[in-house]
Structure P
Amino acid sequence: MTPKRKNRRASIRRPPGPRSTRHDRGFTLIEAVLVIILVGILFGFGSVLLGKVFSSYSMKQEITEADWQAKVALERAARELRAVRTATAADLDVASTAQVRFIDSDGNGVCFYRNANRMMRSADGPATACGTTSPQVLADNITALAFSYWTSAGATTTSSALVYYITADMTVADGVYNSQFRTNVRPRNF
């Protein structure tokens with residue numbers, strides 16, 4: 001029995017292979033340090049890129065918010081300006097381009113003006129100063145607000161009786177963002 005076992009062992013021999021070298025055992029310290037440095041550089045560039053992406057997203061959100069506030073405030077002013085009761089000095093004050101004061105068709109006083117960097121609305125008509133009765137903030141980051149009064153021929157006017165339409169100009173600035181909005185309103189009762 002013993003001779004058969006020896007024969008089996010002789011037939012299971014492994015084929016001769018290449019001798020193991022130093023690299024077959026693992027990485028050297030220099031190779032590991034180089035890999036760590038390269039991975040660090042890649043992560044550094046990646047983090048700068050991600051930082052720019054998040055910054056751009058944040059700025060886009062701020063611009064969208066500023067635009068939305070300005071458009072809503074200007075649309076509200078336009079809607080209420082369409083309801084000016086009459087084109088008389090008692091119902092529409094055209095003395096100032098920084099504000100517009102009027103009486104609407106329901107007999108309520110309305111004033112639109114800018115206070116600091118905000119567009120405001122108050123319940124003050126031509127007989128009172130803007131901001132004394134129920135002031136409301138309509139929009140922030142407003143750096144300019146101006147109203148112009150126009151005749152039917154397209155010339156500016158300072159006479160309430162000649163007003164055919166009103167133009168509202170607004171400038172919004174938030175950080176590096178700066179945009180201008182304009183609307184023309186023709187009151188229904190003129």
Structure Q
Amino acid sequence: MSRIGILGGAFDPPHNGHVELAREAIAHFRLDRLLVRVVADPGHKRVDTDPRLRLELAGLAFAGIPGAEVSLDPFARTVDSLEALGLDDPVFLVGADQLAAFLSWTRPDRVLELARLGAATRPGTDLADLERVIGSLPRPDRVEPFPITPLAVSSSEVRDRVAAGLPIDDLVPSAVAAEIYRLNLYRGT
């Protein structure tokens with residue numbers, strides 16, 4: 001049986017932190033495939049960049065990761081996406097901050113039926129708080145924290161630096177930086 005992971009997000013734009021999380025999750029969970037799902041219209045955050053552009057950037061960002069498959073996710077809610085995919089017990093990757101808010105997600109109990117959660121933790125993550133959150137879930141056995149190397153980068157920081165005319169070459173994969181510059185993205189952010 002193939003071990004499948006799912007990494008979803010707006011990827012506006014994808015950055016080195018996303019790529020490192022993918023690499024470390026593949027190694028930790030011994031994944032055969034990683035479905036990188038670019039959420040077309042995330043319900044929880046505003047995105048101004050066209051989904052097709054974000055898909056193109058994600059394709060460039062994850063191109064060097066064996067087993068990574070980048071596609072557009074038409075669903076705003078994780079539960080709907082997981083139901084449509086119909087996979088056999090995938091690992092849905094989240095950050096520790098997302099796990100802390102997991103009970104506010106749409107149908108978290110159903111998400112845990114459809115997928116295990118792999119919760120990426122960084123040094124400094126309060127593991128006691130994380131354990132309390134996990135203990136409050138309907139299926140705590142379906143959640144596995146795993147450590148990742150911390151990279152101080154966020155998509156909003158990348159957008160802000162581009163808008164300010166500052167370099168981003170140390171924050172995003174080189175192909176992503178080249179495409180952002182070529183397409184003149186995020187200049188008016």
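Computing distance in nm of label points 7 Å out along Cα→Cβ at positions 130 and 178 across structures P, Q gives 2.2 for structure P. Each of the structures P, Q was assessed by relative contact order in percent (Cα under 8 Å, 6 or more apart); the largest value belongs to Q.
From which structure (P, Q) was FRET efficiency 1/(1 + (r/R0)^6) of positions 58 and 154 (r between Cβ atoms, R0 = 35 Å, to 0.05) calculated, if the value obtained is 0.20? Label of the source structure: P. Mean count of other Cβ atoms within 10 Å over residues 90-97 was computed and gave 17.4; which structure, P, Q, did it come from? Derived from the structure labelled P. Of the structures labelled P, Q, one was used to calculate distance in nm of label points 7 Å out along Cα→Cβ at positions 138 and 170, giving 4.6. Name it. Going label by label, the one that fits is Q. With distance in nm of label points 7 Å out along Cα→Cβ at positions 50 and 74 computed over the structures P, Q, the top value is the one for P, the highest of the group. Taking 17.0 as the value of Kirkwood radius over Cα pairs in Å derived from one of the structures shown (P, Q), identify that structure. Here the read-out was taken from Q.
Since every read-out is calculated from the coordinates, none of them should be taken as a lab result. What you see is a predicted model; the values in this text were computed from it and never measured. Cβ atoms are built from the backbone, for glycine too; each structure is taken alone.
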